[in-house]
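Peer 1: Before anything else, here is the set of structures, which you'll find just below.
What follows draws every value from the coordinates through simple rules; no lab data is involved. All figures in this text were calculated on a predicted structure; none of them were measured in a lab. Cβ atoms are built from the backbone, for glycine too; each structure is taken alone.
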Structure P
Amino acid sequence: MGRVAIYKFIRHFHSKRMWKKLRNENSSCPKQAVVFLGDSITERCDLKKYYPGIVAVNKGIHSESTDFLINRLDFSIYEIEPKVVVLLAGINDMIIDEKSSDAIAGSYERLLDGIRKKDPRIRIIAQSIYPTRDGTIFKINYLNSKINETNLKLKKLCDEKDCRYIDIHRLFVDENGELNHTYNEDGCHPNEEAYRIISQVLTPIIVHEMSEYK
């Protein structure tokens, strides 16, 4: 079994378990809050630690791509009725699904439209895909050129869809176009210092977008 096939096999069972868990949690989730929607980079983020004072719900799931996010919007977004969605997606479309940048942009557009399907007022903060490097676990430095290309397409989409695009990529990329080792955990995921910097950037933006929800 090849690397991609193994990733897909693990994702299938992990997502099945996590979907059930997230559904069950919704009865105690606050309404009109901030939802962080994404993959393992989101799932690993301790929202209470990095976003104190913001009522937030973590809907990140390891290994999921944009198509998986689209297929779980009912319990990740609609049942919670958030004011703001902080979105990070796309890297697993490359690593696991091996999509082109055009295909990723197509899925991303459907995701943006889907988030606002039941409430067009929802404010969307879309983060760029972060840079990568060859690390202890992930050997994905080869993806950086595709990441750059895809981020340009995502920014254009966000401009067209009235979403707030935030270029986190530029904060962590080094002179070689890779994830700066200072902020690297394993080649793909940010470390604690990176999460702290991201929260410093996103917090005032989240507060502002909450006030724009009418």
Structure Q
Amino acid sequence: MAGKSHIIRVVLLAAGCAAVLPCGCASERTTEAVSQYGQGLAHSDGGEWDAAILCFTKAIEVDPKDARAYFDRGDAYYMKDEYNAAIKDFTKAITLSPGFVDAYAARGSVHITKREYDAAIRDYTKAIDLDPLFAAAYCHRGIAHNGKGEYGAASEDCTMAIKLASRYKTAHKTRAVAHFHRRDYDKAWADVKECLRLGGKVDPEFLAELRKASGREE
């Protein structure tokens, strides 16, 4: 699965966020559950998805109320392209911990991968309701809006993401796509340049389309 990254890292860490379980929602974790969970994280960091899933599953068997174990097992399933299993685990994490904002965001990203844009928008909107400063949720909701052809809404979401995290490369890239489809090529180029300046990458095919439509090279 070369080129694919942890869904949690893509969605959360891109904007400087980290997965956090809401205070007061953690279960009483036994020593065995903690051990299996820790081993699962180690396997996950090493890209050993089957081993990670096995460890997280053992942790869940010991402590069925551990939302974090479901959350991280969902990430491992995502990395194996087992999207329905990932959604099921993120949903279980939410059921166990209704304020688990990162679980909503992670489930939203699986929906984007499956091109289920309405479901993705609902999940990101819930994440934003829980954490209005969650830049990644705005950005990825913008990606979902782009997928639906709702380019104005996509631009607005990415603008908010950039206000919250000014060096957010993906937000600039996503907003460039929205500007392109709205035929605002100057703004599209501005976002492309900012994305590249920040060290991001832009799809060569998109750049070719932008050059052709705008009649300029940059």
Structure R
Amino acid sequence: MENEEIEIKLDLQNLTNYKNLLQYFDNRGETSRLQNYFFDDKSFSLGSKGLVLRIRIKGDKAVMTLKGRKKKSPVELAIRREIEEEIPIESAILAIKEGFSRDKIPARIRDEIEKGINLKVAEKFLFFETSRTEIPWSSGELNLILEIDRTYYPDGTEDYELEIELADKKEVTRIMGQIKGLLSKIHIPLVFQHESKFARAVNKTRFEKNTRYVEMKDSNSNSN
């Protein structure tokens, strides 16, 4: 599936705000564990072109996603093109352990990569895990899914985030008005998160003397 991902991302700043938001909704909603693995070759060919290749495991399902650069957008939004394909869980586990060759990438993702990159073998280079609670929320005529995230990084740190996915960027003004009202009730400040989880994980990881990796950090600061 190919689509344009349009999201509002808010930094909940601390564990107290995260817990207060969940408690406001009486801790209802569905919580899932998202294991996020990122792949590239040894030269970081994908990253140097502003691309991110991820395998996400949720329960017994695995999805491979290719994400592009963030598009120019209002400050409230993160917009990027992405291609998603479900893959067998067994293939995902093997890829995490051993990496994978180009022929193991789903055709639509492979075709997009091959427009500008000769990727032969990809290996896992980064991982983090997110506990995501999805809560349906209605306010006026709006019916949204709030994604409340607690993300655990390999260095032992964690952070907290609220994400709302939009069908149309024209909705942002109306939705932001409702979100501001919601957070005000819980005494949580409105702080936009301009850095993706991926970028935050990169910043916590040391890759010594790798110019292309530095380029990848700079170009993908908004690729979740």
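Peer 1: From which structure (P, Q, R) was helix-only ellipticity at 222 nm (-39500 (n - 2.57) for each DSSP H run of 4 or more, over all residues; to 500) calculated, if the value obtained is -22000?
Peer 2: The structure behind it is Q.
Peer 1: Work out which structure the value 29 belongs to, where relative contact order in percent (Cα under 8 Å, 6 or more apart) was derived from one of P, Q, R.
Peer 2: R
Peer 1: Further, regarding this structure: Where is distance in nm of label points 7 Å out along Cα→Cβ at positions 79 and 183 largest, in which of P, Q, R?
Peer 2: Checked P, Q, R; max of distance in nm of label points 7 Å out along Cα→Cβ at positions 79 and 183 sits with Q.
Peer 1: While we're here: Once mean projected area of the Cα convex hull in nm² is calculated for every structure in P, Q, R, which label goes with the largest value?
Peer 2: R
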